[in-house]
Structure P
Amino acid sequence: MKKLIYILLFLCPVVLYAQQSWYKSSPLVYSWQNVGNAGFSAGSAQGTSLAFSASGEPYVAYMDDAVFNKATVMRFDETNWVNVGIAGFSTGAAWYTSLVFSPTGEAYLAYSDNGNSDKATVMTFNGSNWVYVGIAGFSTGRAPYTSLAFDPSGNPYVAFMDLSNSNKATVMKFDGSDWVIVGNAGFSADDAWYSSLAFGLSGEPYVAFGNVEKATVMKFDGTNWINVGQPNFSAGGAPYTSLAFSPTGQPYVAYVDFGNSGKATVMKFDGISWVNVGNAGFSEGEAVFTSLVFSPSGEPFLAYMDSINSNKATVVRFNGTNWVNVGNPDFSAGEADFTSLAFSPSGKPYVAYLDFENSWKATVMKFDSVFTGIGELQHSRISLYPNPATEKITIETSGTAKGSNLAIVNIAGQELITRQITEPKIQIDISTLPSGVYFVRLTDDKTVEVGKIVKK
């Protein structure tokens, strides 16, 4: 591995979004393209973490070398990358930044807070300023590898490696007033490096972590943290664990597989055992900073820094049989550290990274179409009303949508309500859903479309 420091650095989760079908009026070529300017941050941008707002704007959080390694968040306003609040808003250096949007649309950032003895801190943007969620530095001791996620009820949870508990895993949640421990502190049997937090479809928190030994996944059953399948299930050491759930609720874990020459491996839990998704060690070379996300159509996508070709960025997807490249492999201009993958609401994969070719500043790229002609025609088979809605939403579709599958999905990518389209107009009760933004996804064997609704 090129740099030993890679073994000690970040894992940043990402958030899943729904896809929209676009029908083009002219021939297309798809390629990886810069979003705005490459190297848009003021200084070096370590720990890039990418997420999308409910309105579809990409946001990137990072530790900002231009302001004494404090936290900065920027968003792309369709023309330029602009600061969200002030640059460098944290008290001190912000390690292991983890950016997530709440179900109601607010940006939240978790990090290991050097301004508070490297303890865990979470802040949210209130529209004008970044403010603390609870108290700053709420963990008992130092908290590297912070990973932030929201439960289905909208409560923020943070997982981290707890140095006050022998480097084991701890998860805390904000109950509206205070940060409280979920189950026991230090619940893992071994060190919990590279902690990655996600929620299953039933609302249980899961944590994946790797250590100098192997990968383990645990979940909280309401009383205790228990192993999901066999602990230490990977062939060898498993840094950069990245946890995500399939649309059917299966947990998947990606990692750098020291049992297979440091190449990328993805495994899933089939209800009994952890099994390989495709071949173990499927990447060409060593794969660092693995970031796993499911596409709106349910395919697992993986971004990583590819050591086989000058440490550039590569994205692959699993097509049901093999892992195949999304566009050209090694598409970044130069070395791409801290790769963070997310899907836009329109279904395009985006990758944020620290860009060696641009003075270690932040760059974001997306996989999108290049028009060889002019003009673009967008059709939609979905009509939604009332919107916003309180109790029920009426969904009208065209006749061609009969037999398609419809799902109401939250901004964390969880399918909350599913139906099959059997008639042009259906009504769905959404009264039990928390207030917030949701996507209505219509899927058939050829296309995926999405509409957006607001639940009051």
Structure Q
Amino acid sequence: MKIQHYLTARDTPDRLALQLPLAWSGKETAPVAVYVDPDKRFQTIEGFGGAFTEAAAVTLNKLGPENQARVLSAYFDRAQGHGYTLCRTHINSCDFALGNYAYAEADGDTELKSFTLERDRQALLPMITRALKTAGEPFKIFASPWSPPAWMKTTGKMNQGGKLKPEYRQTWADYYVRYIQEYAKESVAIWGLTVQNEPAATQTWDSCVYTADEERDFVRDYLGPTLERAGLGHVKIIIWDHNRDELVRRAAAAYGDPAASKYIWGTGYHWYCDDKFENLQLHHDAWPEKKLLFTEGCQEGGPHLGSWLTGERYARSMVHDFNCWTVGFVDWNLLLDETGGPNHVDNLCSAPIIADTRTDEVLFQSSYYYIGHFARFVRPGAQRILCSTTRDALEATAFVNPDGSVAVVVLNRTEQPQSFALETPDGMALTLAPRRSISTYELTQ
């Protein structure tokens, strides 16, 4: 097999840069090694992507035509960019919208006669449509609500938590169906739904709280049956959509009830907590038939322009998440402005691409390149394969694609370069992971 090496390294110009090919050097072993066996296969990968938000769409529209096309190509063009295949968007408003809004604002509108996508047609839907056109083929989109309309809630407002009123559970389930149907009319297919973004958090922004039992019961008694009756039983239902820390006990409540479990595809999670990668392994051990999906993560607290730690945070999470059975990784906002917004409650964050809307500049952050070391080389339908390292300094994971090519991703977050052997059952090749770097080794016939 041929081995191509792609490198991104701090304090160098290398960004997803092709290096000299590696040479095989026999079947001996080395003390420092990354060992890969393509015959030992594990979970199948759904894809990689980011989130379409109103903030991202409005920011895109503030750029000139050339830079708008550049951003979309960087994410969705298979030949020139990452070739994203799995993305998220929001139902009603989220914090990364310009303000609170819902598709049905009329109080007590249980028949959803006031339902309209007019707000999304202003910026969000055009961005999604342009991304699909750039990709040249369909990709998977799942949608998450941050809050039901204010009139459906115990607090009478979308922000600062509150709960769904019991008398509106069926209306809220109907709302998801109507959303999917209306998006289909816009030529946007919804692949999946999360029940609620961050259901354990009362946020200053759009939020709604469910206990584990409440989420289970809503899926079992309302959302699952309502989707099926509407002919939408194929739409994936994802529970939790919050942090790794409570993932196991939330899953236990849902999957312990067969009547609820039958509707649920898997568990979504975020990273705003302790690492708790072991909870993913425990989840797989307990419920191997249920999928794990990273549904959101970003660098909080503003844009963090030029930070190298941001990219390393992404890659570390991706390596360990995939090694613990995750099937896909979805970043948060695809694009934000120079402030890390817009955000209607000042919850500013970073994104892999930042647009300086004052100067019409596109600023690619380290996270963009680190994500690319996975997304560009690991395609939908790939399977994770056996991959181990002999040193803590090297973090690695590996995949075999449907076309037979193998992608090995090796991360070195230390200040020291690490020489090592890339080993397979058929031979080894000597290579180097520069300090503060990420490498993808692509093995092809």
Structure R
Amino acid sequence: MQPPTLRNRLFRPGQRIAVAVSGGADSVALLRRLLQERHTLGIVLSVAHVHHGIRGAAAEEDAAFVGTLAAAHGLSFHLHRADAPAAAATLHETLEEAARNLRYAFFRELIAGGSADAVATAHTIDDQAETVLHKLLRGAWTEGLSGIHSVLPVEPGSILRPFLENSRATIEAWLLEVQQPWREDASNQDMAHTRNRIRRELLPLLRTFNPQIAAQLARLASISADEEAYWRGELSRLLPPLLLPGRPTRGGGRSASTHPEEETVAIEQVRLRELHPAVARRVVRAAARRLGARLSFEQTEQLLAMGESRPGKFELPGGITVERSLREIRLTRSSASPIPGPAYPFPIPGEIRAPEYGLCLRAERAQDGLSGSAVLRSWKAGDRVTLAHSRGPKKVAEVLDRLQVVGEARKNWPVVDWQGRIVWMRGVEVDAPEFVFTAQSLA
């Protein structure tokens, strides 16, 4: 039989590609296909695997399987260990969401740190169909219905999905033909996960109405992606004259807050009413996005309805206040600072239990000659951290944005400060080779 199709146009000669391999059929097949084509494509391969801190011995066996597979083909192996249960508890996410976010954070670190120019993942047409259905059930806009994109830009590289045209059945049949074993993840049978219920209950039911439902949903994703690309271009043209900074002043100008955590954008009501509803929805959602908030359909309609009501205001998640004056609708991100969590001084080597942060942290010295104590505390505005494999320090706020940490969890995200330098931060690998930290979640 023909091998699974590769979207060869996604690659360019000279690229260093880290192939994300879980050990399952799809990712193992992607690695085998890229090994077949690497000389034709002119790419250099390595293998990346994430141990999510779940499934116990089975996860250890997955990591060993993938490591052996990489070694068998002479490829570098990037193994990353994460704590998905702790991240899920802290961020109030499902275990599946937390695992995905940690996985993609690691992919971004590989690219940002220069270990790879791009990461290739083995998403299939079945994954695309499941994703579109999942987003539809959760009330997504067209950006959500665009599903899995073949290229996800990640500064300074990208995440590539070259397997999107293949079905899972085709991939497994090919692996059997070439006698390539793979690992089965028992959690894929757990019907507590919404995606598994979509895969094993909803999609089989929909196939009784249309046997080509996966292809139809993939087409819907492609159309939605094109719609989003069009609207991004339109909004770049429409927004500059529509979104006004700050607040109006008596002299006819506008004043803006100088506080780094406060920002205001406004839209004149008369301009908003002139817009077609499809455009108006895009504009107000873009205004909220500029301040770091994502509006649901209901919140968007509530905001638009303010143009027909008396002056008033309401609050949005993320500390966004929406206010209607006689002339305009204003969205303001508050500068109010949260009450910081407690600070815990502790010696290194040493261990600290911090129930406010839900963790027990143990620190060891990896180098001799170090002295002084460290402090476990919540991050604050202005903090910077140097991540492993990165080119320099980054704002902690930017790292939290990349980890998609929002709401209450963001306010008191824990870090360890040693002599004015952050040497540990939850959820990422910090460039601090002189220390070894071990974190455990408190029940």
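Since every read-out is calculated from the coordinates, none of them should be taken as a lab result. Small disclaimer: the values here were computed from a predicted structure and weren't measured. Cβ atoms are built from the backbone, for glycine too; each structure is taken alone.
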Open item on the list: With helix-only ellipticity at 222 nm (-39500 (n - 2.57) for each DSSP H run of 4 or more, over all residues; to 500) coming out at -7500, pick the structure among P, Q, R it was computed from.
Closed with: Q
Open item on the list: With relative contact order in percent (Cα under 8 Å, 6 or more apart) coming out at 17, pick the structure among P, Q, R it was computed from.
Closed with: P
Task: Read-out distance in nm of label points 7 Å out along Cα→Cβ at positions 33 and 113, computed value 7.3, structure in P, Q, R - done: Q
